[in-house]
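Have a look at these structures, which come just after this line.
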Structure P
Amino acid sequence: METAEYLAFRTNLFEALWRDIAPLEEEIETNEHIPQDIVWKALREMTALGLLVPTEYGGAGLSVTQYLPIIAEFAKAHGGVRALVHVHNSFAHAVAELGTDDQRAELLPAVARGDASVAFALTEPDHGTGLDLGTTARLENGHYVIDGRKWLITNSNFASHFIVLARTGKAASDSLSAILVERDAPGLTIEALPETMGCKGGEHGRLTFENVRVPTDSILGGEPGKGEHQLEHALEISRLLVAGSSLGTAEQALSLSIDRSQSRVTFGRPIASRQAIQRYLAEMATDVYALRTMLQHAARKWDRGERIPAEASMCKLFGLEAVGRVTDRALLVFGGAGYIREHSIERLYRDARLNWIEEGTPTIQYLTAARALLDGHEWDEFAETDTPSARAS
């Protein structure tokens, strides 16, 4: 999408977001439920459901650089709706990047229209999230038969399809496969989990697979044993977008804090005149600026067709730390008033905490970034690699 067209598109989407969805904040927080019919209709009308779907399949075909400010804006408006939109668009993007021609043609137009939605079924209650997975898919009479359990699966209350990571082989090199499973597949049971601390209203359910049979052409990309690579590819961009969500929450907390510091008067002066408050604001702005710059750099690399394993994990890691600091300081600027639901600071503070664990805990980000660096990943495009000191042995 060209620049002028994109800016007009984004402006219209933002206006619709704050007009049609943001006013639902109090209802969602009180009921701990997203009114799906209202929100989904609004998302359809603002064309927010096919943002990363290529134009040939009816989507907006945005680049990651163009998409980042949009997911950040959703994080400002409401964390639960942001999580819903994030999963829907991120794993539509995964199908577009990793699916076969037939899988893309079947799923992506429906996803862009809002008639279908893809969720990601990775995490398990009894195992880890990588080669330790316990879910299995055995080949039997031209079908894969899936058994196992997944949980904390976002959008499980309405997703039409799940990308399920399961063990299809015994060797570590080919043990995992990503399999597309339809919601109504016989043997698949979906249960709701209890409400969450923040990002209220979404459902992060439990999936139980008991002899769930799917055709062999349900393998994402058409080739079994590629699940580990596909997992890394999908999480790479999803982690970047989680960091974009951290940016939106931090930007909103900073904006509200600036307004509060100028309107709150004590001892006859706005608290913005006090050095302690000025320091908080400066520290918050520094985190926002640094995170925004990191994201722009990583997104440009991805849009050029480069992989960003270290950058995505570093953005995710710095993003969760930055939004934690920013929302901490926002609470200090607001004082006791920020601890009650009269102000959105209380919600933003809780919403931000999902970013610690979404798409991998901090320890996973440390591991992923370090492995990429040790494997020789070129993460710094500004490095002068032709100088003797650049790669001292």
Structure Q
Amino acid sequence: MKIGCPREIKPQEFRVGMTPAAAAEAAAHGHQVLIEAGAGQGAGFADEDYLAAGARIVPDAAAVFAEAEMIVKVKEPQAAERAMLRRGQLLFTYLHLAPDPEQTRDLLASGVTAIAYETVTDARGGLPLLAPMSEVAGRLAPQVGAWALQKANGGRGVLLGGVPGVRPANVLIIGGGVVGAAAARVAVGMGANVTVMDRSLPRLSLLDDLFMGKLTTQHVSAAATADLIQTADMVVGAVLVPGAAAPKLVSRDQLATMPRGAVLVDVAIDQGGCFETSHATTHQDPIYEVDGVIHYCVANMPGAVARTSTQALGNATLPFLLALADKGWRRALQEDAHLRAGLATHEGQLTSPPVGASLGLAAITPDEALAA
């Protein structure tokens, strides 16, 4: 199979869909790998690294999309990229379609078979291709939130860990999954007073055991959230409904109850955000203020640490990438129900019911698409 990897064009996105190591593995399996010139630069990989791995460097994205049978990316294809997709081609990347009707329409119009990293599952009920980036984003959240809390950036001027005689910051993390646990790990390490909310009592029990009393757990409810945000210096939104839009957990009216200069870090922004006042920002212009509360809503947080993120993502995606290339997408999905769960569009049909429910579009299941 001809596997193509274009340079990412989303603003301040420095990751790349394939590492040289992944290119070498694919080449060893007998596949041709096409890498757009300069695609790996942001993550510290030179064209020469890919050439040494057995890949071929092509001059631009148009050449990648025109020749490749499978396109491997990191972020959802931008409008210019979607215009180059075609029926019979396979797209393997993050999509986050639920809050993005324009992208969904374009993918359906193109006829491409698209598999979304974020809905591929595993035998434990996890999301193995989302987890590495969730881990990165979670660990980054207290770090960027601490920066936003600095007075020069519009924040309260509160040091996350405090100092002797001065209390540490109150950090509220809504969601105790991969993002929330990673955020808690860093926030606790920085000395903050951390509370994690989740609807799963077993998950809260696990976090309580893992952190051995170094954080507080709270069963999530609208009333508990409303109460805790009143004293929070930082709130990290870490909720996920696989494939669907994130629920709105903090309303605009509630911002008035928060301390002036408090910070919201919305890690769920790729799925539409979990705060009513959230809208996507970039690394170049990451924060904005609403009613005295600072919002950090960068839609590709892991892109800030592109080398780490690219390597972590590549480790997770490679087995699936090779399965798709070695077997072809249909056989690979027939033999692996977990990979099949990632099928989002196929030949003009939406194959993700959660996305259909979010956007009000008709959708079939991946099983129905394979049976057709």
> Comparing mean count of other Cβ atoms within 10 Å over residues 139-146 across P, Q, which is largest?
Replying inline: Q
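Upon calculation of relative contact order in percent (Cα under 8 Å, 6 or more apart) from the atomic coordinates, which of the structures P, Q produces 18?
Q
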> Where is mean count of other Cβ atoms within 10 Å over residues 195-202 largest, in which of P, Q?
Replying inline: P
> If Kirkwood radius over Cα pairs in Å, for residues 107-290 alone comes out at 17.0 when worked out from the coordinates, which of P, Q was used?
Replying inline: Q
> One of P, Q was used to calculate FRET efficiency 1/(1 + (r/R0)^6) of positions 11 and 323 (r between Cβ atoms, R0 = 30 Å, to 0.05), giving 0.75; which?
Replying inline: P
> In terms of mean count of other Cβ atoms within 10 Å over residues 19-26, which of structures P, Q is highest?
Replying inline: Q
> Thinking of P, Q, which structure, once helix-only ellipticity at 222 nm (-39500 (n - 2.57) for each DSSP H run of 4 or more, over all residues; to 500) is computed, gives back -10000?
Replying inline: Q
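Values in this text are rule-based calculations from the coordinates and carry no lab data. The structure presented is a predicted model; accordingly, all values stated were derived computationally and were not measured. Cβ atoms are built from the backbone, for glycine too; each structure is taken alone.
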